[in-house]
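These notes open a run of structures that come right after.
We did not get these values from a lab; they are worked out from the coordinates using the rules stated. Everything numeric here is computed off the predicted structure, so don't read it as measured data.
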Structure I
Amino acid sequence: MIAQLTGLVAQLGGTWAVVDVNGVGMKVLCTPATAAGLRLGQSATLFTSLIVREDSLTLYGFTAGDERDCFELVQGASGIGPKTALAVVSVLSPDELRQAVAQADLRALTKVPGIGNKGAQRLVIELKDKVGHLAAAGARLNLAEAAWQQQVKDGLEGLGYSARDAEAALDRIKPLAEAEPVPQIAVLMRAALRSLAK
């Protein structure tokens with residue numbers, strides 16, 4: 001299974017992209033928000049899900065791992081295929097989906113094109129015991145964020161910067177950290193030091 005792609009964006013459409021991975025162009029179907037975040041000629045990392053059918057292999061891509069998990073989870077409900085699952089991820093964030101299913105919020109679920117009242121009820125019944133997984137994924141991301149922040153803060157304070165200066169540097173480098181699926185501490189530390197030298 002192809003779980004992740006990193007490469008240059010060679011072609012781009014409203015709901016798809018071709019990512020050049022070492023000379024091989026991989027066409028990836030994605031949400032409009034994911035496509036809008038990509039830039040032609042720039043490097044991108046997409047978390048992917050490969051759907052195998054008798055007559056096709058289709059790759060779906062997402063900017064975050066929890067979106068991919070959401071896409072795969074929703075397909076576990078009867079009558080929900082990849083097209084509808086992609087619509088769910090386009091309309092609802094993983095957190096919103098978790099809340100809608102846990103609270104049986106049919107109104108939120110029926111905002112998704114292709115899901116009516118019966119489909120929403122089926123999602124609630126079939127996924128209510130499984131949506132806890134989405135919350136766990138979010139918690140793992142928060143723990144990862146806390147880990148890099150603590151390491152950089154400790155490093156800056158170890159070099160003699162005050163806690164206040166270290167906090168200010170963390171705020172400035174947060175966009176850099178969020179742009180990477182797995183932030184590299186050395187890169188973040190250099191960026192924090194540069195921001196403090198200004």
Structure II
Amino acid sequence: MKLYMVPLAPNPTKIMLYLKERELAGAPLPVEQIVVNTVKGRHKEPAHLARNPFGTVPTLELDNGTFLKESLAILEYFEDAFPEGAFRAATAEARAHARDLERIVDLRLAGPMGAYGHAVNSPLGFPKNPEQAEKCLKAMETPLDVLEASLGAGGPWLTGEQLALADFTLAASLQFVRYVEADVLGDRPRLRAWDVAFRARPGSQAVLRW
């Protein structure tokens with residue numbers, strides 16, 4: 001399998017974190033990681049558009065020559081195809097709660113986080129937009145509160161004692177926030193403790209750059 005990706009971008013980063021954690025846990029996956037230089041526009045070139053017509057990363061090329069184009073689908077394929085060492089919870093209820101948290105992070109938090117970063121200190125040179133930044137902070141309040149509460153249910157990670165896909169998704173988005181020298185966690189001590197603990201993991205130190 002081949003993973004077409006670019007470091008720092010949140011969606012590829014969460015998959016890189018997942019793969020590194022599997023490797024360090026003794027259950028590595030046979031995935032070659034190939035950088036697509038988005039700064040130079042390589043994601044819009046015909047070779048990549050043939051893999052992913054949307055021109056986005058990550059994209060996973062399976063051994064049969066087909067492609068997966070969405071990050072969650074890629075992670076769930078790994079969980080299904082390589083169950084030994086997977087992060088999937090043991091019961092249907094626990095799996096549902098874990099998926100619920102991942103969707104909250106990805107759909108309700110990651111977007112406002114990215115927009116906030118560009119509004120306060122865009123790496124692409126967008127002008128500062130304090131009004132947009134304030135709207136993004138407001139949009140993040142409820143999902144951040146939900147995550148803070150989930151950490152109070154027991155265990156160091158978002159779903160408890162075992163890492164879950166939600167942890168990788170959140171860490172990948174927070175890396176972008178740190179890259180633009182911003183802080184969105186507010187007065188949420190459990191989330192701050194989670195962030196410190198997650199970044200201290202060897203897998204995180206191998207993948208995260210900020």
Structure III
Amino acid sequence: MRVVIFDMDGTLIDSQNDITASINYVRQSNHGLPPLESAFVVDAINRDHRNLAKLFYDTEIYQDSDRITFEAHYHKQCTESAVVYDGIMELVEELHQRGVKMGVATNAPTPFALRMLEHVGLAPYFERIVGADMVALPKPDPEMLHITLEAVGFNASVDKAFMVGDNSKDMEAGFRAGVTSVFATWGFSPEGHGDHVIAHPSDFLKLL
């Protein structure tokens with residue numbers, strides 16, 4: 001059996017414009033701050049060490065009022081301009097036809113992940129869609145990956161699993177889960193390191 005677990009934002013879906021729009025809504029409505037560029041937002045999210053509350057809202061901690069405002073706005077915004085990366089739909093369909101089991105491990109809340117993946121037509125392909133609200137710790141902790149592996153009956157002695165993502169947290173989660181890490185350069189991060197580095201979704205088929 002082959003199992004592939006994907007990150008969502010920056011790997012399956014280009015969601016940077018919607019994330020930025022909701023962050024900027026919080027900045028303006030709660031703090032009177034000017035808007036940020038999406039390039040800055042994406043870079044901040046993918047940094048290994050960062051204080052997103054400080055970077056996005058100029059607060060030392062993430063305030064409940066900002067979280068509530070963001071989630072209320074993003075519930076509608078998250079499907080406004082989110083698109084599947086070129087080649088992803090073809091890859092997922094091919095993996096499905098080959099009988100590969102697939103899942104999603106995202107540090108986004110599960111309700112948003114489900115809403116977005118259903119909107120772009122990817123949700124039916126996945127055995128499990130696991131967000132940060134379903135685990136004690138988000139990636140790079142490997143718990144999200146373990147949930148999917150256990151759900152499909154993964155046996156490390158005979159089966160093969162991959163974690164495909166666009167940042168170091170994905171790669172570390174894969175390493176800690178004992179699966180092959182595959183860094184995707186087409187998304188939020190053009191450079192990175194993993195067991196494998198691929199530049200287009202179709203390149204992943206060569207690894208199988």
Structure from which -0.34, -0.43, -0.58 was derived, log10 I(q)/I(0) by the Debye sum over Cα atoms at q = 0.15, 0.17, 0.20 Å⁻¹, for residues 39-78 alone, options I, II, III: II
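I have -0.25, -0.68, -0.83 for log10 I(q)/I(0) by the Debye sum over Cα atoms at q = 0.10, 0.17, 0.19 Å⁻¹, for residues 23-102 alone, calculated from one of the structures I, II, III. Which structure is it?
It was calculated from structure I.
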For Rg/Rh (Cα atoms, Kirkwood Rh), for residues 55-166 alone computed as 1.18, the structure of I, II, III it came from: I
